[in-house]
Structure 1
Amino acid sequence: MQTVKTLRRLLPKTKSVHLDQKSYAKKIEFPQVTMNDLPSPEGDYYTQNNARQSKYNMHLMIGVGSLIGTIAFGVATDMYNLLSDVPEQPAEIDCYRE
């Protein structure tokens, strides 16, 4: 144990690999932000909100309509397996080993 400590004291200290590397990152200085930099409301909120809501409601109706149309088309063309052909009772098989 003492020999390890003695060798560490006698051998020259090596620098870390990470300390020799040059950093190419630049420090970015941002301006001081104050409450005056926050956006202030403009115009009538009620009118703008109603315009946005009508647009969002139109997108919702188009989405629901396309979903219903897709499901109706799939049922009409028999694309979906609705498991309507499942028998009430299982088939009778005489022997399962054959």
Structure 2
Amino acid sequence: MITLLPRGLRSGRDEPLLHRFRPLVQFSGDASPVSCVLLLPDPESQIAPGQTRPATLRCVLPVRLRADQPDFQLKEGSRVIGAGSLRLPAAPAPAQVP
């Protein structure tokens, strides 16, 4: 889920985010942001300031994520424009030894 922040003094955005928007994404616990593509379930839809919507992030570079820190920030330059939390797949169950 991604929430687009409404425009404030140092954060947010006036315009909606569209399918294939390319923000910088800073994941919790990671010092440097990575460029990602924002994919919306419906390519004709958008995320308006103040809205929360499901979306997929496809990062340009591999990213190591921690299950206990699924949060991230969307950035345009140094401005934080949104935030979200990843829904990570469940870890596979350990194999049972007969």
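Nothing in this text is a laboratory measurement; each read-out follows from the coordinates by a stated rule. Predicted, not measured: the structure shown is a model, and the values here were computed from it. Cβ atoms are built from the backbone, for glycine too; each structure is taken alone.
See the values below:
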{"quantity": "Comparison of 1, 2 - label where Kirkwood radius over Cα pairs in Å is highest", "calculated": "1"}
{"quantity": "For 1.00 (FRET efficiency 1/(1 + (r/R0)^6) of positions 32 and 72 (r between Cβ atoms, R0 = 41 Å, to 0.05), calculated) the corresponding structure among 1, 2", "calculated": "2"}
{"quantity": "Which entry (1, 2) yields the derived value 15.9 for mean count of other Cβ atoms within 10 Å over residues 24-31", "calculated": "2"}
{"quantity": "Label whose coordinates, when helix-only ellipticity at 222 nm (-39500 (n - 2.57) for each DSSP H run of 4 or more, over all residues; to 500) is calculated, return -15000 (choices 1, 2)", "calculated": "1"}
{"quantity": "Structure (1, 2) behind the derived value 0.80 of FRET efficiency 1/(1 + (r/R0)^6) of positions 40 and 80 (r between Cβ atoms, R0 = 25 Å, to 0.05)", "calculated": "2"}
